[in-house]
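Undergrad: Multiple structures are listed underneath, in structure tokens.
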Structure I
């Protein structure tokens, strides 16, 4: 699509949003042209807060399916629209409700903590939801000595190192784009840019995290990479963040794995599955509404509200 056509479509989306009293929320991993029409761009925790606090009648959520479900759970009276219902999260699908029920029987003395990257059905069965931004802080506050953490083994392992006073049982799920990026690829980047510090997301493989100078959530990486004194930063997370980094501080160079080759990239096809055309059509027709059973919403809301209150 030509630049003029993109601009025209973006203006029409903004007009429709105002006309329909709609708020557009977008994750940092979305396409740049989609981020530009959003009223707010953020990570999972920030977007959950915005969804819970909005006065808008309609929420257009540019993210993967579990994020849209979260928005509906914390704002059940709002109409939540998902521009591409096919945009799911492979990690979220790696744990099922029956898995949680079985673990409950095996570990009756544990608190169950779910990464926000889970389905509504799984959230309904746990005690607390967390994001990569707040997980260590919140888990330290839990009274139980044992924690069952799901579904991300990489994030869980990283949290366990920061909360050594607790026993962790980790589900073996993972984020394919983050986890499958190898330390060998990172070594190549470090050899090419020896003076650049490395900022990595905790969903990455433990060997990658061991080589990082900074580990944090997407929003934490954003703050670190744009403020660290080094003129160049190697950033190991989904490449969509590069657009925001360059907007916040264009005077730095941000080196992402995608600059090497596709196989060594951190690229989420599900996030990129939402296009500007999807946003326009969804908002115009108010289609792809996220609908959840009322009882499910009540059960899944508890661990999310607990997260928002504790954080």
Structure II
């Protein structure tokens, strides 16, 4: 009984320890619960001028970017995870460039034998521009007013409420989700789903193997939407009052629409070949042709739906 009380007291004592707002802390308590049993947290703050650039290159681990109350402060929290405590000291956060208008950080391992990952949480000024990448890991960006470039090899990319241009690319496998973008987006995944929700500007979206789905609130005049898949379907949701030209093609699939489309005038014989072409290639407009929508699938169906 005495040994049991001593063990419980030890656990409670460890749980009561908290890390400082800056510096390095260890959390071996996670070893009681399995997984990667050792954790080390590194906190550091930086100052950044208006519309400064933050660049972070990670190897294995997630990246979360969010905005904070301090308009000119960048808070970087790096959370190291490893199965052996000694591995923690072999994973480093390297400051490649620290300037008033530019902060460049990267993860480095002492050798290829180091097994572990580093998760980052960046709290940034809302007008900062962000360039983040991870070889393996999810990327989440929330409520920024600056532009963002996000790249990962394997993992998902999610961006909430961006107000400037967004580029997102996944070279191996993962899904991209952009929620309520008010500026242009350029998105690509090798294998996965590309989804844009409530867009109101230009959209470029491509999935080599997977599907593309866009829910469009509006597409202003002279803006463009280009959606493409190599193997997978495309679905575009548009409002009834949309004004855009439509060019849709699929090599192996069919095109359908619940929106009224005014087809371009052409002279043709209404034979079997014509109807086969209509199912696979459409030229026309929803409303007038202020904006343009282009869709192509090498192998997949294309749908245009009312939103």
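Undergrad: Please compute FRET efficiency 1/(1 + (r/R0)^6) of positions 38 and 182 (r between Cβ atoms, R0 = 30 Å, to 0.05) for structures I, II and give me the label with the greatest value. Working shown, then result.
TA: On the way: I: 0.40; II: 0.10.
When FRET efficiency 1/(1 + (r/R0)^6) of positions 38 and 182 (r between Cβ atoms, R0 = 30 Å, to 0.05) is computed for each of I, II, structure I gives the biggest number.
Undergrad: Out of I, II, which one gives 11 for relative contact order in percent (Cα under 8 Å, 6 or more apart) as computed from the coordinates? Mind showing how you got there, number by number?
TA: On the way: I: 22; II: 11.
It must be structure II, since only it matches.
Undergrad: Given that helix-only ellipticity at 222 nm (-39500 (n - 2.57) for each DSSP H run of 4 or more, over all residues; to 500), derived from a single structure, equals -12500, which label among I, II identifies that structure? Please report the intermediate quantities before stating the final value.
TA: Details: I: -12500; II: -2500.
The read-out comes from structure I.
Undergrad: If you don't mind, another one. If Cα Rg over 2.2 N^0.38 Å comes out at 0.99 when worked out from the coordinates, which of I, II was used? Numbers along the way, then the final one.
TA: On the way: I: 0.99; II: 1.27.
Value 0.99 for Cα Rg over 2.2 N^0.38 Å corresponds to I out of I, II.
Undergrad: A follow-up question, please. If mean projected area of the Cα convex hull in nm², for residues 62-213 alone computes to 10.5, which of I, II did it come from? Spell out each step's value before the answer.
TA: On the way: I: 10.5; II: 9.4.
Computing mean projected area of the Cα convex hull in nm², for residues 62-213 alone on every structure in I, II gives 10.5 only for I.
Undergrad: For which of the structures I, II does the calculation of distance in nm of label points 7 Å out along Cα→Cβ at positions 174 and 270 return 1.6?
TA: Working: I: 1.6; II: 5.2.
The read-out comes from structure I.
Undergrad: A further question on this structure: Of the structures I, II, report the one carrying the highest value of distance in nm of label points 7 Å out along Cα→Cβ at positions 158 and 190. If you can, show how the numbers build up before the last one.
TA: Values: I: 1.6; II: 2.3.
Ranking I, II on distance in nm of label points 7 Å out along Cα→Cβ at positions 158 and 190, first place is II.
Every read-out reported here was derived from the displayed coordinates using simple, explicitly stated rules and does not represent laboratory data. As the structure is a computational prediction, the values presented were derived from the model and not from experiment. Cβ atoms are built from the backbone, for glycine too; each structure is taken alone.
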